[in-house]
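Enquirer: Below are structures written as structure tokens.
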Structure I
Amino acid sequence: MGHKTALYGEHLALNARIVDFGGWDMPVQYTSVLAEHHAVRRAVGMFDVSHMTFLELTGPDAVAYLQHLLANDVTRLKSAGKALYSAMLNEQGGVIDDLIVYAPTVHHPDLWRVIVNCGTHDKDLAWMLAHAANFRVSLKERTDLAMLAIQGPQAYRVVSDILGVEAGAIIQALKPFQGREFDDWFIARTGYTGEEGLEILVPEAKVATFWQQLLAAGVLPCGLAARDTLRLEAGMNLYGNDMDDNISPLAANMAWTIAWDHDFIGKAALVAEKEAGVKQQLVGLVLQDKGVLRSHQKVIVDGVGEGETTSGTFSPTMEKSIAFARIPAGDYSQVWVEIRGKRLAATVVKPPFVRLGKVLV
């Protein structure tokens with residue numbers, strides 16, 4: 001048995017299919033993956049993402065510590081509660097984890113929030129604490145909080161109706177990738193679906209009531225399977241599939257997250273890789289033939305070499321099979337994917353495939 005979120009009983013009550021995910025017992029689906037996926041693209045859906053790791057960082061060296069730890073640049077966060085997506089690298093330039101860090105808010109001007117993946121919890125904390133020893137900082141894990149992601153074009157209206165006028169004003173004022181407190185909650189305009197939406201940190205004692213209010217408002221519960229199809233359509237990497245400790249952000253379509261004008265762990269390795277010429281690239285694929293793209297399928301680039309799919313699925317929005325693939329660096333328009341002994345043609349595209357309900361490729 002794995003860890004359970006504060007909403008585990010709610011998932012069982014809805015007859016969700018439970019699977020192990022990073023050591024947590026999580027709902028993979030409730031009704032159908034297609035229904036849950038389309039709810040987020042067309043209306044509103046909700047996800048229990050309380051398995052994520054929530055950290056609070058304080059201390060006079062917080063900025064210097066984050067600058068040392070992260071490949072992106074937290075000094076770019078000029079607005080209260082502004083969020084930043086970044087890779088945390090090892091000395092070899094491999095991705096220990098990808099995470100989101102929130103700048104301090106008006107109400108807590110010395111508090112940085114960091115959200116990391118559940119499957120990398122132990123190694124992340126060990127790494128972060130080891131490097132914190134050289135800075136005047138304090139890291140605290142908040143195990144008393146749950147988090148819901150309410151995603152889709154109707155998300156803001158539904159949450160505002162439930163939480164009231166004050167929360168509605170906060171939501172309306174939020175910029176993309178920004179968060180703000182609401183009483184003892186934290187509401188952020190972030191997500192992992194490619195749609196407008198909110199991720200809300202809620203005290204565990206209050207989250208079941210909020211979940212029931214969302215259900216009553218017609219918000220469809222969604223599981224990990226729909227979360228995966230949505231994030232892949234949106235061109236968002238999944239740690240452990242599309243990058244890991246042995247893959248650099250340069251080979252994971254994450255070069256845009258690197259701020260080269262500051263020193264950080266792994267920078268020297270990235271500079272050397274860049275100067276030598278990046279050997280691999282992560283691209284999007286759209287299958288031209290019938291079949292389903294999955295991870296770890298061989299990809300052939302005629303006359304050049306081979307690669308591998310890292311994530312793959314059937315796109316409910318596009319009604320086509322799509323994937324990420326790591327292939328030799330270069331400019332290609334078509335490759336072949338080996339599926340069950342057959343070579344099937346796939347078009348090379350630049351992710352995202354879908355954003356805000358619109359097909360982009």
Structure II
Amino acid sequence: MKKLLLFLLCINIFVPYVQASTTSAYEYVLMDMDSGRVLASKNKDNPRLIASITKIMTAILAIENKDVADLVKVDESISKSYGSGIYISVGEEITLLDLLYGLMLRSGNDAAIQIANYVSGSEEEFAKLMNNKAKELGMKNTIFYNASGLDTENIGNKSTAYDMALLTSYAMKNETYRTIVKTKKHTVKTNLKTYVWHNKNKLLQYDYITGGKTGYTERAKRTLVSTATKDNMNLVVVTINDSDDWNTHKSLYESAFNTYKSIKVLNKNNFQVLKDDYYDKLYIKNDVFLTLKKGESKSLISHIKLEKKKNYQDGDKVGTNYIYLGDKLVHTEDIYAKKISKKESSIISKIKSWFK
């Protein structure tokens with residue numbers, strides 16, 4: 001099938017990283033969630049124990065695989081739990097949604113075990129689901145053994161700051177997940193008890209923070225994931241083994257907000273492909289914003305690939321717009337074809353003739 005290739009704007013400049021105080025972190029990453037662009041990092045691809053930030057994967061898999069309105073009857077599997085918990089009891093009836101609040105706000109290991117057992121029948125089967133999802137998301141340096149993040153001398157969930165940023169960027173696309181992790185206080189009433197849970201994420205005191213997950217074990221040390229949105233920028237920070245993680249996250253965000261701006265690089269209402277006479281009309285479904293430093297827009301490359309489909313239908317995907325910053329791919333946007341009726345075509349021709 002013949003393809004039409006179009007290249008627009010190609011200029012390269014040096015791109016420095018965000019400058020921030022991160023001396024306490026063994027490993028960290030600051031990423032733009034929309035493009036996946038890494039704005040700052042240190043040891044970002046070194047696999048290490050991750051403790052309870054594991055529960056980000058547990059939560060998104062539960063949301064995707066079950067109805068969160070389901071009523072779950074707590075079973076004997078929670079007897080294996082230790083460490084942080086929400087202290088549910090065998091025989092208690094609680095919705096899956098409320099278990100997820102307990103999981104993410106209070107880091108309940110009992111909630112993690114019960115969720116895994118409810119979704120997959122056992123933690124072992126749930127771990128397979130976790131690893132399959134990690135592979136699907138491109139988390140190349142990650143392995144999960146359980147739903148909680150608890151570790152022993154022999155095994156423990158391992159990942160990297162980069163992989164956990166990929167996972168969080170994915171999870172934040174889910175409305176239910178976003179609602180849970182930004183909640184500061186949640187009250188639950190079951191058939192046995194009433195609970196009031198406050199979020200352990202102290203960063204929620206800042207208006208720009210939209211969620212996250214804390215973690216700690218003696219072997220992993222402090223781990224923390226947080227997300228932030230400001231001026232149309234959507235960012236994620238992951239720190240692993242950081243004794244001053246709250247300040248590291250705050251410092252990275254404030255430095256990024258002072259350094260970068262969100263720039264609209266594709267407008268869905270004014271999308272054009274030069275020199276294309278094959279399709280009636282081409283369009284994209286979304287405006288595209290990129291987080292850029294001052295002057296970086298000059299280094300953007302827009303590369304469009306179109307397939308010439310002989311019998312296309314209205315709404316068919318017919319190409320892709322690739323956006324590069326220098327030689328690095330930072331965004332892809334699908335291009336669709338629209339068929340224009342003879343009447344519409346005639347009106348468009350008249351409008352064009354008026355301007356001529």
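Enquirer: Assign the value 3.1, calculated as distance in nm of label points 7 Å out along Cα→Cβ at positions 62 and 334, to the correct structure from I, II. Don't jump to the answer; show the numbers that get you there.
Expert: Working: I: 5.4; II: 3.1.
The read-out was computed on structure II.
Enquirer: Could you figure out which one of I, II the value 0.05 for FRET efficiency 1/(1 + (r/R0)^6) of positions 150 and 270 (r between Cβ atoms, R0 = 30 Å, to 0.05) was computed from?
Expert: II
Enquirer: Quick one: Cα extents along the principal axes in Å came out at 60, 49, 40 when computed from one of I, II, so which one is it?
Expert: Working through the options, I get structure I.
Enquirer: Additional query: Give the label, chosen from I, II, of the structure having the highest value of distance in nm of label points 7 Å out along Cα→Cβ at positions 70 and 294.
Expert: II
Enquirer: To continue, here is another question. Quick check on the output: 22 is relative contact order in percent (Cα under 8 Å, 6 or more apart), derived from one of I, II. Which one produced it?
Expert: So the calculation was done on II.
Enquirer: In addition: So mean count of other Cβ atoms within 10 Å over residues 86-93, computed for just one structure, reads 16.1; which one of I, II is that?
Expert: Derived from the structure labelled II.
Throughout, read-outs are computed from the coordinates displayed, never taken from laboratory work. The shown structure was predicted, so the numbers you read here are calculated from the model rather than taken from an experiment. Cβ atoms are built from the backbone, for glycine too; each structure is taken alone.
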